[in-house]
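Down below are the structures I want you to see.
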Structure 1
Amino acid sequence: MTNLKGKKFVASYSSGKDSTLAIYRAISQGLIPMELIITYNVDKERSWFHGIPQHVLDNISKQIDIPISLIKTKGEEYEKNFEAKLLDAKKKGAEVCIFGDIDLEAHLEWCTDRCKAVGLEAYFPLWKESRKSLVYEFIDLGFKTIITVVDSSRMPEDFVGKILTREVAAEIEKSGADICGENGEYHTFVFDGPLFKNKVEFEIGEIIRIDNFTIAPIQ
């Protein structure tokens, strides 16, 4: 890693464990947070992939004391609108964009290309580290996260709604799924930990099943 200490960053944020750990590491390494950006599905009025409503994201922003900006977009405009937000961040002084990807080359390429297009440096603080070690590091740091989405074709649906502990992570691995969920086996919502002044208040709605996905909606 080139020395990025003192550089201002934006981060591609999902509210999940990997992006949260990447942001935590970047701050620990001396980078300065300007803004977190999260893609927001205008049709569903929730964030893309992790399904978090705006009022909960606003609460997260208050608790971590970092602005969170929504990229309100439809699927067909996703890439264009993502780049537009990065360009806006660069104009405001951002030099780096942080991503929480671990080892999926297609993700690395997509994120890097978006940054190159606007002149930002893409930085992946978790890149090529052990998935298992990263899960345990996240838990041991004191972050609290709940499993909100499970791909029931890849792991048992009864993991949805559970708090991710070392014991639960071991059970996920024992079930045959990837312990980190990097392949989309599960998604998480981080609501407390070292970055947070106070726990983020939220509720869980009635369980939803769509195709092979079991969802505990945050509301």
Structure 2
Amino acid sequence: MFDWFKKKQPPTTPPSSPECLGLRLGGAFELDDLKLRLIEPDLIIEGASRTQLIKAVGEVQLDEQTRLLRFYTDDDGFIQILTHGPSEADISEVKLYYFYESRPIDSQSQWQHILDNEIVKPNWTLEEYQFNKVWDNTRPVAMTEKTWLENGTVTETDQFVMIYERDTGNGQFEFLLVAGEEKIYRNQAERCLAISTGFDLTPTDFKLIG
């Protein structure tokens, strides 16, 4: 028997994706052409698109105050913002990373070997450049990223991370982000080792265009 008088529940809307510095899901920004032309020759990245669309937004809650926000673009990169509170005054760093390589990990033994031996070491060499470990941790830093996609899907990925850096001169540093990533899909673990390189952005290095 139908209960015609049952109160209809309002549809639940999923929480909206985070926004920061005007960056948002579906938005766009433009990188400063002069800045890129000056620094790109010293970086591993090349051919960065000046105009980029934000296709996904990620959030990592590191503790009660501190979180990472990632704005993934259509140019295989992401702006990463480290913030220690709700206002823009709480932001301590902004970086633009580009994905360099993603290696699939097929077996549990291979995954364990990467967690134990590959992610954290005194330095990493990439294209003959040596990057030195930034954090003091002897084990990868564990974090969980919640990601909002344009189609409304929200996913979670466990990440095991270490950061490296090298001095490119002129006060500029290039960063290397090494992350073991694990996502559970249909009760199966999908894993990879993701390698990205990046550099610092200042407020004048990009502008919003959408």
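Any read-out appearing in this document is the output of simple, stated calculations on the displayed coordinates, not a laboratory observation. Remember, it's a predicted structure, so these values are computed and weren't measured experimentally.
Listing for the model above:
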read-out: Computed 47 for percent of Cα pairs over 24 Å apart - originating structure among 1, 2; value: 2
read-out: Which entry (1, 2) yields the derived value -10000 for helix-only ellipticity at 222 nm (-39500 (n - 2.57) for each DSSP H run of 4 or more, over all residues; to 500); value: 1
read-out: Entry that produces 23, 42, 25, 10 once P(r) over Cα pairs in 10 Å bins from 0, in percent, for residues 87-142 alone is calculated, selected from 1, 2; value: 1
